[in-house]
Each structure stands twice: as structure tokens, then as C-alpha cells.
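For reference, the structures are reproduced in the following blocks.
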Structure I
Amino acid sequence: MKKAILVAANPYRYYQVSPTRSIKELGDVEIHIQHRNLHGRVFWDMVPPGRLDTPWKHPEIDSGYFYISRDGVVRYRMSIVYIRRWKDIDIDLVENYIPEFRRSYLNHYRECMTYYAILIDDLHRMEHERKLNEFILLSTMKPVERVQNYAIIVDPEQQ
């Protein structure tokens, strides 16, 4: 049984990326697909549980899905190069993969350096959207009921 990550995304909400700028792009998977198509890879990130500064504990995860919370569907699949804290990455070496708006908040809010950065090399809309409860939470082996940030799941495409 292979692990995957299920990440909540919200393209409808405004996110503060600098003291004077709020945008929706930070939570928009389609914008990230465009960036990936231009640069070959793209970063997304997630807040660690409890906002704790702790290393990522699942280095074996190399696939995942995006759940669009307001729409109530899992719409996108991703292939993952790695997940690490921003502070553990040489930003200069991966600059092209970081969308400008994401780089903006990393520059303005240093606490974001403890967030988990996901380097994605394939990101696409799934042919068939799925409901959240079609995914199995790894810790309980029960259907996922909600995702606020991310959840570790059994990869349904690799069972």
C-alpha cells in the first residue's frame, strides 16, 4: 500500500503575500499548472501541524492530490520530487520553480520558512473528479471526512 498526500486548496480565498498585497493565486492550482508548464516544476507549500518547526516525516511520498475545499472535490493529481521545509532548501538553486507570489510571502514573512515546500514535477487535472470520502486516511484506514491543510492517504491509483 503506497502513501500519498491529499492537500486542501482554496482558489477563492485571498492570501496575504506582503504587507500591502493580497491575492487569490496562492491557492489556485491552475496558476501553478501554468507555472509548471513554463518552468518544468513548481512549488506549493503547506503549514506544518500546529505550525511547529519540524522536518517532514514522509520522504517516501512521491504522489498526491489537490482537494478543492469549496467545490468539495478532488480535482488534481501531482507527482512529487520532494517535500522539505523551505529553510532546508537552497532557494537560489530552485528559484525558477517558485511562483513570484509565493516568493513574495517567503521574503516578507520569515516564519514561512518552516512551512513544508512541495516540489512538483507533474501536475494535472484528473479526468474524473473524485469525492473526498473516496480516499482512505492512512492513520485510521477510514474514508477521509475533511481536510483543512493536508492528509496522508492510501494512494488509490497505486493499490
Structure II
Amino acid sequence: MRNKIDVKFGLLFPWQFLFLAGLVLIISISLLADRTIPAIGLIAVCVLVLSAYSGTEINNAERVYREYNAFFFIKKGKHIKYDSIERIFINRGTSSQRVHTAHTNHSSQFKNEEFNAFIKFEDGTKIHLLTKRNKQKLLLALEKISATLQVPVVDTTER
């Protein structure tokens, strides 16, 4: 049985940067034969943007965890020791997004219900693990984590 889990939380850059990096990457590849050094530099920057993500890694055998940012698939983050894990719990939250129209001053605000999963250590430290809009999908993702860490999942949204 595995004693180590790696929960990828999400990308570090918004979709606009990812789209632009993808576009510049395609252009850079086409310029590789004529302008080799600038193209290689642009390709490196694009891969950096496209490969950047954040997450949490928990090693239950060594009793350490780290919240990390990964660039070029290399994880950077400080390992922190813990005594034991108390539980994994789920909270309900709301996210809002304001969208403006292109040529007028009108805007619309959209509110979405989302569910957040946290891990709570015995010393009271809480770490955000996952966010999903669908509670069942979140519970399904947490089953593997709960089984690996051997801790219960507590749903606080039912109260």
C-alpha cells in the first residue's frame, strides 16, 4: 500500500497566459531553424508557463508534508513534519465572477457553489487539498486519499 500521495491543486497561471504561451510556443517552433537562440529562449519560457502548477504532497511513512509549486515538473516547497492527521473535511463555499461586456459598461456577476476539501493535522494546521463544484466528484477523489492516509472524511456541509 502506498504511503505517499500527491494532490495537484491547479495551474499557477490563468487560461489567458496558457493560451498565449501555447500560441508563442507554436510560433517559436516555426522560427527554430532561422532564429535558433531566441526561439529556444521563447520555448523555455512557454514550457515554464505551461508546466507550472501547485499541489500538496503528503508522505505518511515519514510523517512529512509540503505545499509546493512546480516549474518544469520540478517541485519546490519546504517539507514540514507532523505527528498525526486528524481528519479530512469538506466545507461549502461560494465563488463569484464578474464578467464585463467588451464595449459597454455593463457587467454580470455569476455565483457558483463549490465544495472545498481540507486536511487537518493534530496540531490544528489546515491545508486546502481540492475544490470541486460537484460534491460527489470531490468525495470520489477523497476516497483514495482517505484510504492511503487512513483518516476519515467528515462532511460538514450536511449540518
Structure III
Amino acid sequence: MTELDELIQALQKELRSQQDDNGAHAGMLAGLLDAGAARIALPPDGTVYQHAGYLSGHLLRWLAERGRDLDDRIRLIAAGYAASLADPAGQAALDKPDRPMTAHSYAAIRCERAGRQPLSEADERMLFGWLVEQTGTPVTAQLTAKFQRLRTRRQDRLAAGGPE
């Protein structure tokens, strides 16, 4: 049994044994089971909580399929990243012309503030890779350079203790 299977089973058991008041756990299970492209936009009949859970589950599945261990740290990062994308500001960023870059920057900043430490470069590249793939954005040299430039600038500000 894979780590992903174990996570799915644990979530199914949890959902059977308790009430999911805000729908986040049911959303997460839906995301874990969705092998296709993620539904990035909040569905008209959905809630931010459900959508954050769904995006978190989808991201965790994507990471596991690419060999990333789903340890507690990455689960927490995925939850924060997904919640940022699902909230109104994250959804607005996803509507912008440079949507993966704007939305990623917003979500990465929120994750770093919540965790009070920078994202590792490897984790951040994976998060950005997932978002780029889900938005259908072509990976170009220009996009890669912009990602690196904005990441470096953000990390420099964090190291200096300055505001984002």
C-alpha cells in the first residue's frame, strides 16, 4: 500500500467517524481521488473550505505521483498553499493574465508567513510546477526566470526581516 493509499484510507475512515462541518475533508478526499487536471476555480455551488480541501488533496496526489514523501511538513504546506489559492484573493490572482506567477507568489508568501520560515527551493518549485500544470501554462524560459527572480527577491526580504 502506498503512502497515497494510506492517506486516502485514513481520510475515508475519518469522514465515516465524524462530521465534516465545513466540507474541507470531503473536498480533500475528492482532490486525492481526482487524477485529472484540478478544478482551479471555485465551483459556483462550492465553499472556500471545500475548495481548499480539494486543491490540497489534488496537490498532495500530484506530489506523491512525482515521488515526494507526504510527511507532516509537506501536508501542512500543501494545506496552506491550497487555502491561499482557494480564498477570494487567491482566486482573483488566478484571474490575472500572469495567473500562475501572481497566484503562486501570493500563496508562497502566505505559507512563509504562517510557517515563519521560507519554503525550500525544492518544495517551492514543486508547488509552482503543480500550479503551472493545472493552469495549462506553458513553461518558458521567461516564466522560469521570473519565478527565480521573484523567489530570490522574496527570500532576500525574508532574510532581512522586512515586509513583503
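Coordinate-derived values only; no laboratory data. What you are looking at is a predicted structure, and each value in this text was computed from that prediction instead of being measured. Cβ atoms are built from the backbone, for glycine too; each structure is taken alone.
Brief remarks on what is shown
- Answer label among I, II, III for the case where relative contact order in percent (Cα under 8 Å, 6 or more apart), calculated from the coordinates, equals 34: I
- Label whose coordinates, when Rg/Rh (Cα atoms, Kirkwood Rh) is calculated, return 0.94 (choices I, II, III): I
- Source structure (of I, II, III) for helix-only ellipticity at 222 nm (-39500 (n - 2.57) for each DSSP H run of 4 or more, over all residues; to 500), computed value -10000: II
- Among I, II, III, which structure scores highest (criterion: distance in nm of label points 7 Å out along Cα→Cβ at positions 71 and 95): III
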